[in-house]
Structure 1
Amino acid sequence: MHTNIKLEEQDLVYRIAGCAMEVLNEIGHGLREKTYERALCCEFDLQGIKYSQQAVFPVEYKGKMIDEYIPDLIVEGRIVIDAKTIDGIGKNEVGQMLNYLKITKLNVGLIVNFKNPKLEWRRVLLTEYSR
């Protein structure tokens, strides 16, 4: 079971990371997050990867809907994508992604940071943090 968790969605994560690298190579680093989100959508279209943009998920507190969460992208209905332009991916971003995964009821998230010339990305698995 532990091995399956480590490999969960590995192929799709690598395809997404490849698309992100292509975006970074094409338009460079340090632009707005929304620019990279839109460029990823274009690249996903070119690569035949299905995605939804700005899907809405309810945020509940003790059974009552109190807000909505709108992830940047959901790929193939299985992976939450969070496009960033920050100094580095740290505990705060991982914590945010864990909340996003709980809200969307998905297990795999991918934080992609376009701020620097070299792409930084991190896969977050809800099951690794819920043991």
Structure 2
Amino acid sequence: MADTNDIRKSVESATTQAGEAVQQAASSAMSKAQELASTASKRVDEATAALGERVRSAAGTLREHGPHEGMLGTATGSVADSLERSGRYIQEEGILGMAEDVTELIRRNPIPAMLVGVGIGFLLAKMTRR
């Protein structure tokens, strides 16, 4: 009987130690995954902000070097304004905000969104067939 109890205690101890080791490994893996996700998220945010800044910079360049008078000047100003707004939107909203906006747009307009998706699919199929 004493041998059986000793074996049982040894097995229980080993099981407890193995369980603790598994919990520590899982905790470490979760911590590492969260760290990697945080790093990736920061890099995406930085890249998005940089893209927004480049778009806004392009608007400034267009304003500086584009025509200022006449119909072309009006068109240049409109395009520059649109680029400025787009750059600001990209910087402020980031990837998550833009994804939410696209999701909301699709919810409000499901049929046109589906038709656009079909059109894009058709064009991609045509391009890859060559």
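Derivation of every value follows stated rules applied to the coordinates shown; laboratory data play no part. Note that the structure is predicted; figures quoted are calculated from it, not measured. Cβ atoms are built from the backbone, for glycine too; each structure is taken alone.
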Calculated from one of 1, 2, helix-only ellipticity at 222 nm (-39500 (n - 2.57) for each DSSP H run of 4 or more, over all residues; to 500) reads -13500, and the structure in question is 1
Suppose mean count of other Cβ atoms within 10 Å over residues 36-43 works out to 19.0; of 1, 2, which structure was it derived from? 1
On distance in nm of label points 7 Å out along Cα→Cβ at positions 28 and 84, which of the structures labelled 1, 2 is highest? 2
P(r) over Cα pairs in 10 Å bins from 0, in percent derived as 10, 16, 20, 21, 10, 8, 7, 5, 2, 1, 0 - corresponding label from 1, 2: 2
Identify which of structures 1, 2 gives the largest calculated value of FRET efficiency 1/(1 + (r/R0)^6) of positions 12 and 52 (r between Cβ atoms, R0 = 41 Å, to 0.05). 1
Where is distance in nm of label points 7 Å out along Cα→Cβ at positions 60 and 108 largest, in which of 1, 2? 2
Can you rank 1, 2 by distance in nm of label points 7 Å out along Cα→Cβ at positions 20 and 116 and just name the one with the largest value? 2
